[in-house]
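As structure tokens, here come the structures.
Read-outs: derived from the displayed coordinates by stated rules, not from any lab. Keep in mind that this is a model prediction, so the values were computed, not measured. Cβ atoms are built from the backbone, for glycine too; each structure is taken alone.
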Structure P
Amino acid sequence: MSNESEHVKCLIIGSGPAGYTAAIYAARADMKPVMYQGLQPGGQLTITTEVENYPGYPKGTMGPEMMEDFKAQAERFGTDVRYGYATAVDFTGPVHKVIVDETKTITADTVIIATGASAKWLGLESEQRLNGFGVSACAVCDGFFFKGQDVAIVGAGDTAAEEATYLAKLCKKVYMIVRRDEMRASKAMQHRVLNTPNIEVLFNHMPKEVIGGKTVEGVIVTNVKTNEERTLNVTGFFVAIGHHPNSDIFKPWLDMDETGYLKTIPGSSKTNREGVFAAGDVADKIYRQAVTAAGTGCMAALDAERYLAAKGIH
């Protein structure tokens, strides 16, 4: 094991809209940021196809291309973008330690965490194969492409209920697949779903298979009580069973909620450790949009810059 080490003024962990925006601001403030892209360079947007709700792209753009644009802008101002994955951290002292790829130690005056979140999936082969071709984990991002069509959504919590009612405004029919005989969603959200005429809730059902060669052509669901199968003729399949923030390595050091979302001091990107900031979906379970992630990336860089100035670190 090599024990190579390096000191940087500003270390950014993660490379989605939050990480890249933080990098643009940090680089322009002459903080010489070093970014490690993580396991999924570009983040969740690289598994999205078209992005039509990000301001400044009037014709829409593809998620991966948009992240390339963000990256090019960060590099233009001097961000050192590297392949690599943060495997452990030590936030004991004023200088923060981050281990990359289990071998390299980076010490940093400031750390911006932008590791994002990952959608939870059902684990079906067909779901992964058709991901981006009718299978999606974000109704707000992709619902528009299914205007006037029939779709299915799986999930039973508030997010699933919210996404089902959102889809109902756009789609002809929405099947909501709920594993148990009741929803976990709040009473208000349940009423909203049950009072929406074009949502059909299938209680006690589980998706068994997504059908389709190149795009989604249907979903086979099983009744968990009778084992009876039926095929839903849908062109879109939305998975809304939750997200998992990529925050495991920070557990001993940073305050987080019961699901693992990092807690920040309200109105800022500051965590409970001085000089450590969090931005994007790793600290946001409510909005989870590219534009809100970018906004908090900007906040994190400005907070880090002010922190360095207050400490007299040039």
Structure Q
Amino acid sequence: MPIKRYCFVITLSLFALLANKYFCAAQKLDSIKYENGYLYYHEYGAKNLPTVILLTGGPGNAYIQLEAMAKTLSSKFRCILLEQRGTGKSIPNPFDSTTISVNLITKDIKNMMDSLGLSKSIIIGHSWGGALAINFASQFPKSVAHLVLIAPGPHKDVKKGFDVLYANRTHTRSFDEEQRLTKLNDLITKKGADSSEILEASTLFRRAYIFANPIPDSIFALVNTERNSKTSDILLKELFGNFDLSKSFKNYKGKVDIIAGRQDIVGFFSYELKQDRPNANLFWINKCGHFPMYEQPTEFYSTLYSILNVK
């Protein structure tokens, strides 16, 4: 190989190594096998950094809804973003209520940690992922180094809470918007909607969760991700029936921090959690709905990094 070309190849190799070390947004996809299939997860950041496990909302939302957050955190943390059972590529066989449940998904997190040799980790959950994180801390308290809940979902009285959520969501939209959304959803159900109508329905649906109106395109692109409706239906049926963590959460004695948008239509869940867990720290972000990491990123990351004691 000519000397110049050899030097060029060495330079590229060194640059790749440095990029991997200092620019930590590179993604690694891996999986672990279990009795009903494979559980997929994505890693961002260097392995020598403190580990954070990110749990996405829904239930049933694709991991990609928090990927931008994982990439941001990857400069300071080894960030692991799970494709929860019943989402993305992590589809069990059979795919039904025998293989999809809150406790099975909770055990998946522990199994993933065990496979990676992690005895403890910071757990960050958003929305439904927050409720899942609480369940994980309740069942495996010694595996949680720090619990951070972002706009968390309900930890008790789920049916009652969702009734309030649905009412808030409806009243956030105007009468005309609500009528239009009903019509579009009917078209989608009957498979009569075109791509522009599907996009319009998604925009109107997300309208209730974002403070800014109209929703900025940049934020809409981040939050409007795929959702597995079958997984959502299975889990919501279970959650409406017997999901109550108000007692079991006492098993976890560690630190709890909550970050919530002051104008979030599910903000009352954070308030209820603070009532049940008085020593939890609750941080409100103004002019912000359900996605503080995207709606008010400067204040959000300043708060989060202060909570986690990183600069």
Inset, instruction - Compare distance in nm of label points 7 Å out along Cα→Cβ at positions 123 and 187 across structures P, Q and report the one with the greatest value. - result: Q
Inset, instruction - For the read-out relative contact order in percent (Cα under 8 Å, 6 or more apart), a value of 21 was computed from one structure; give its label from P, Q. - result: P
Inset, instruction - State the single structure among P, Q that was used to calculate Rg and Dmax of the Cα atoms in Å, for residues 59-154 alone, giving 13.0, 39. - result: Q
Inset, instruction - Match the computed value 172 of volume of the Cα convex hull per residue in Å³ to one of the structures P, Q, and report its label. - result: Q
Legend entry - Of the structures P, Q, the one that 20.2 was derived from, the read-out being mean count of other Cβ atoms within 10 Å over residues 115-122: P
Inset, instruction - For helix-only ellipticity at 222 nm (-39500 (n - 2.57) for each DSSP H run of 4 or more, over all residues; to 500), the calculated result is -7500, so let me know which of P, Q that is. - result: P
Inset, instruction - Out of P, Q, choose the structure whose coordinates give distance in nm of label points 7 Å out along Cα→Cβ at positions 211 and 251 equal to 4.2 when calculated. - result: P
